[in-house]
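A.B. asks: The structures come next, written out as structure tokens.
Each reported figure results from applying straightforward, stated rules to the coordinates on display, with no laboratory input. This is a predicted model, so every value here is computed, not measured. Cβ atoms are built from the backbone, for glycine too; each structure is taken alone.
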Structure P
Amino acid sequence: MRNIIALILTLAFASLTGKTQPSVKNTRTISAEVLKDKISGGWAGKMLGVTYGAPVEFRALCKTFEDPITWVPSDVIGSKEQDDLYVQLTFLMTMDKYGIDAPAKKFQEQFAKAGYMLWHANVQARKNYFDSIFPPNSGHPDYNLHADDIDFQIEADYIGFMCPGMPQTARKLANKVGHIMNYGDGVYGGIFIGALYSQAYFENDIPTLVKKALLSIPAASDYAKIINDVILLHQHYPADWRASWKELEAKWGSVHICEAGAPFNIDAKLNGAYVVMGLLYGSGDPLKTMEITARCGQDADCNPSNAMAVLGVVKGLSGLPENYRKAVKNMGDTLFIFTNYSFNKAVSQSIKYAKELAVQNGGAATATELKIKVQNPQLYMPEIAFAKLVADHRVTVFEKDGWQFKGKWSTYNTNNEDENNKLYDEAKFSSQAGDEANLNFEGTGISVCGNWHRECGKADIFIDGKLKRTIDEYFWFANQSHNDMDLFHVTNLKPGKHTVKVIVKGEKRPEATAATCYLTKAIIFKTADKKNENYKFTFQ
């Protein structure tokens, strides 16, 4: 069976490249000068792209961004404060401290304790660490409703940079780190992006590069399907990226769980599709690539950051426009916030780890060149975070015939006023042990939402009368708190009527200032055929 699978893979690769895959005993060689140039180009592209798109981040939701984009290369200095850079530099710092094979828990610990703010899958992974939920559970859909989000996709670049021509080594590293905060398509986003960089050391043709990178993720995954759709759309509309965008949005625009029902879409696969759209339609032009990727909307700083970094590896720093190179070099020793890393250090350490990984995987390193043992694609089964799960409706704590409260619950409102100059009612809260909140619902899943604050305590969650989990709403890390967060969720319930009950415990961890529990709403999920599974583009 193994021999048959190997033959199939070899033939598949041959049909893709037009030539027979070399023997696994063969090596590829890259000079030390070219290696440094490409790694430098990757980091520079990452920095340039994120600052290009920063002003338009999430300013176009479910539509393209059509206003002017003002950017000059010197704006790259702003990259020192971008999570696209400082999170993965924390992972490099983890390797510096604990070694290249450090366990996933050490990576989680270092970024959980870092002083910067986090969001979505990352901030849930941070909270999970302090709630003693460690990898791979910290990214698992049972403990992280953001499992399919973009987080790992925007911070896996360093893995691809240090795996020249070693896509399977990159996949192995990404599989470990990615499951700290993501699962399924959320992890595949990081693997795919890492594979783009890994393959870009030896492949300059963008369409071929994208197809080769796809070999590192399961073809049956939604992530692979949406990238293949972008390839198909590009072939049909080779000169009209907006036509492709409209078709893609119609099929995939609402397929996400995080922020379900809202136009805001932080899903890894949709934003990854925008990266590929920018690469294909940008045709190797840096400015055009960044512009198209940013104009696709949604996470419009992260996506051009990834796309531009791919071009940076393909072209090398020496192949980027002179004013781009100058701007990056001018901040060469500037530290990224909450790290001990600069651009120059990121380049030098990436080179160091690239050499170590090449040797570790059967290659050889000298002062003048790096020999890399050829790696073949590997088949493996996909993992799916939320199969056929869709958001049905929301029930706020203020709706009639919804939540039922027992005890001394109070109303919490913000200082913001609505159009009638009334304060927003934001949450119900209680710190009295034994106070209850109950909700009857019909569906196959539910997310109970509330606030994470420093004065928060613990509560027990029951589904259909059975204790499912004790939650702790305390959060005060990096001086950050959060409102309207997923406190608890469950999926894969039997279709039908269910009950969720929240009982305040009146207990807290020592560092909490009170034992208050906040509730804001519930999101009810159902299991249904996703509309995109049988979707046909207009030309099909």
Structure Q
Amino acid sequence: MPATSSTFETPTTKTFAEFSQLADYSLMDSLQADPQATSDGHDHQARQVFSGHYVPVTPTPIPASEYITHSKSLFNELGLSHELALDEQFRRLFSGDITVAKEPMRQLGWATGYALSIYGTEYIQQCPFGTGNGYGDGRAISVFEGLFNGRRWEMQLKGGGPTPYCRGADGRAVLRSSVREFLAQEYMQALGVPTSRSLTLYVSRSETVTRPWYSKNSRSTDPDIMMDNPAAITTRVAPSFLRVGQLELFARRIRSKTHQDALNELQMLVKHLIGRNYQHLINPSLPFSDQVVELAHLFRGRLTSLVANWIRIGYCQGNFNSDNCAAGGFTLDYGPFGFCELFDPRFQPWTGGGDHFSFFNQPVAAEANYQMFWAAIRPLLTGNTEALVRLDEIRDGFAKSMEQEIETMWAKKLGLITYDATLVNELLQLMALSKVDYTIFFRKLSHIPAQLTSLKESFYLPSSDQVDLQWNSWLQRWRDRIRRGGDLRLTSEAMKRINPKYTWREWLIAPAYKKAEEGDYELIKELQAVFSNPYDEQSSEVETKYDRLKPKKFFNAGGVSHYSCSS
């Protein structure tokens, strides 16, 4: 679970021409385009999409684009020169101007459709056509796919303009959400949690978009004003952006007999998923039915591990629908996400999310998504009784697999050799009772204190003598377990590699995107630096600023403690 160090490559790609030569479009070459799509990619009006794996579409560039920042760690991994982020053609491409693409690049991007399931229930209501044929990438447009040092990566613009799936929206993203997504992906990568990655962040100095948001000092649950925001584009990167909802879409087409090629399209998509996300784990010489079963097993392992990691670091996805669940088993969509500060198992940053997507309910939400994944791939095994039995056993074992991952996580978080349900459950009750800061508490605990004094620095409210007695009893029993298990110093060091020192605090992020609206990007770069080493002790200045309890004025503050999905 601790963060793993990235392998940095010596920069070999120094010019846009060299970057272009890395292009290799496996998705467009191996999957089928929507037969009703335009040939030139000028397909920007909301419409129904009935078949095909993707729609060729050109992004809409943001005018007067300006560089904000790029991911130094990802550029290093990809072997890209840092000067590329400032290169005019590179900037234009990742600001949405695909006309700069030179062969073997293509002057077409692509958007994909998906189905929507919320907590295992299929929905079509939000589709403007009432059919579900309008769901998909409304403002996410992939513009590049290539091989970097032998690894395949896809690059996708968030906020690249409308697609046929835009449902009447403008396809733009505001600077606020773009900054949040860029920084969150950087932070999660440094935490060692599987995630899509950040590449670049550019803002328009002339285009604004209007979105509902919160007025200054608002205590409103829902946005109470309309705000003009600079349009921005952040580029996210992943081995692929295939979602559980995409598999669902084709399974629904099979079930409803939308068209006769639906089963073949699903099979093509699953083969593509295996090649993109599980290439070195599934033997291509196996019969396809065995590959499907192995895919189900591997995805279950990735998904359960991912969610356990989310709880380890205090992350809440907020809106964990099947369309926000990457079939590759990593954190995909940074929309209404948040990180738990004041510990609350029911923490939910999104005003539209409800308890079912809350912090400690994420394992159940993950199981609902896995259920949809299982149902979607099951038609590929029709008639193969033995394979279906194995697939169903994997599905039936999800809850147990999830439980084991969660128990292993808690044991490591507490420095225990084996999980102790009584110790963990009593701790969680005390944490809720004392209103502790989730990150600060576990980091203090990682020092294995003999006294309660240092732990109280993570409490938001004073504790009574009676509660202190309960804490001291727990602390003594926990230390005894640690002492029996081995060396205290080594255990402390291991715990510090599990429990980060620095976490995402929305009230410290908001000033960064507000300053960015004025053209000042220093806070964004400062946060990048802090988040790049979240487990490390940093300077006293950084500690004073970023390792502290949430001030009272930010509790229940609109846009900070809670926010809508507007981005």
Structure R
Amino acid sequence: MKALILAAGLGTRLRPYSENTPKPLFTIAQRPLLDIIISNLIDSGFKAIIVNTHHLHQKIDSYLARKKYPVPVTTRHEPDILGTGGAIKNVADFWDNTPFMVINSDIVTDIDFKGVYEFHLNHRYPATLILHNDPEFNTVVLNKDGFIQDFDERFSMTAPYDSAINGSKSFESEEYKRLTFTGIQILNPELLELIPDNVFFSIIDCYKKLLSQNKKICAYIKKDHYWKDLGTPERYRLAVFDKMAPEAFKRAFPGLVGNNIVRTELCGDGSDRKWYRVNCENQFLVMADHGIRIDDSTCETDAFVAIGLHLHAKGIPVPKIYSYDTFSGHVFMEDLGDISFQTLVKNTKNQDNVVSHYKLLIRHIGKLSMEGGKDFDPAWTHQTAYYTKDLIIEKECRYFVDAFLNGYLKMDIRFQDFEDEFRSLADKALKFSINGFMHRDLQSRNIMVKNNRFYFIDFQGGRLGPVQYDLASLLIDPYVNLSLPVQNNLLKFGVETLSPVIRIDPDKFFSCYQYCAITRNLQILGAFGFLSRIKKKTYFEKHIPNAIKSLKYNLSSFGNTEFPNLTSIVKKIGGAR
């Protein structure tokens, strides 16, 4: 038993994702499609496998060279794509005198390959095509006896079926008069004579020639199986979800009976990720879809998974990750419910209780920074590994000028007029920093409350940096808008609480905090401007006045001498909307 896997295609419909990764190396649960198919073929008894290649063929060769399969797996490069029929003929020297299987590399299925092969051996016809009911692609026409009659999508057959097909129960005529070719086929060697040498040729043309000669092509049809063609990004995402969700539930809830899985999209926030609550028999997980990987660089999904697993292993309260695929961007994790820290604070009428909540969180921040920083690998980060001067100037100061002052407020401000002040600000924000793991977006919407416990989420932007920045993010958070006396009270508590844990000098800690509060304020306003105007998420606009008021206050502690230009422009914008 031998098989050819068709892997030469350009993946045009999967661009831009296929421009850097050939579609046979798209993954599901961290396994490339090509590996899944090869393993299934080997498990089904196939003794030799060949893969035709063209687009990004070096990457497929490199991947297979690293694998140690128990049967020979080779490749055959096509400098010019030859089509399905041409690919079959191009490996004529690989075939023997027995029927062989040809299978597309961009499908996911649980069809029994061994059963298909045995079915073919038990009839006298030259080819068996495996068909499936998918209304999007139902163009293969069957006659009432279950043989293929036509491949012309314009053809319509109305004659009812009155017999069972392949031993299965009779199918409804309207449902099965047309079916989809799955890309899985078994051919007898004599069909090679119908395929020309060294030219592009579709195997469908070979089958049409057989039909014109009144020869029969057998269809293999089963209803109770999974099959999906992954020719488009959306179909790829669906296949990833279909295959990963059941496994995630098994890991999260051992012994769970049932496989009826339903997902419901949740409201997102500032990022482009999509969030879903996934339900199986009244047990719940949350799935984040970060988007399909574009290139080989570390992406947001890589960071989310690596940092999330690290923090959880350190005993830091973050959602447990049960399953992930960093190429598709899918991550299945613990469901922390719908109550954010923002919601908790807004619904807590007693101010003393609000302060108590914050004090407990501040203790967690110390652990997040110190424990999270231990054994932290900077390679996990997808933006920058450290909170640096360049980051402050470009991603916070320039972001404020470009996205907020000029982009949102439509002012005509030159970054160069503030550059000296921004460089001074960056230097001072780092001078007395107490470095550990830094969340970098530690605000009330990124903290969830479940069973009276706080959990940190959205840590994918984390890196090594000052704990003062995270503390400032929490206290100046415009979503909550803590009063200045409460902020100062909690800052004092933070210094007292963290001093014995991290051995800090209170005065130096406070100095760093003041400058980090300003850099964080600039980042917040830049983000609000970008999200409101560019991303059209105008619901962020209502928080802009609070952020401006906070920035004015934080700058006022330095008078008019340290940052005169920045202070002046902030006074001008006032409570701009």
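A.B. asks: Computing relative contact order in percent (Cα under 8 Å, 6 or more apart) for each of P, Q, R, which one ends up highest? Don't jump to the answer; show the numbers that get you there.
C.D. replies: On the way: P: 18; Q: 15; R: 11.
Between P, Q, R, the highest calculated value is found for P.
A.B. asks: Also, I was wondering about something else. Thinking only about distance in nm of label points 7 Å out along Cα→Cβ at positions 192 and 264, which of P, Q, R has the largest value? Intermediate values should be presented prior to the final figure.
C.D. replies: Values: P: 2.3; Q: 4.7; R: 5.8.
Comparing P, Q, R, the top value of distance in nm of label points 7 Å out along Cα→Cβ at positions 192 and 264 belongs to R.
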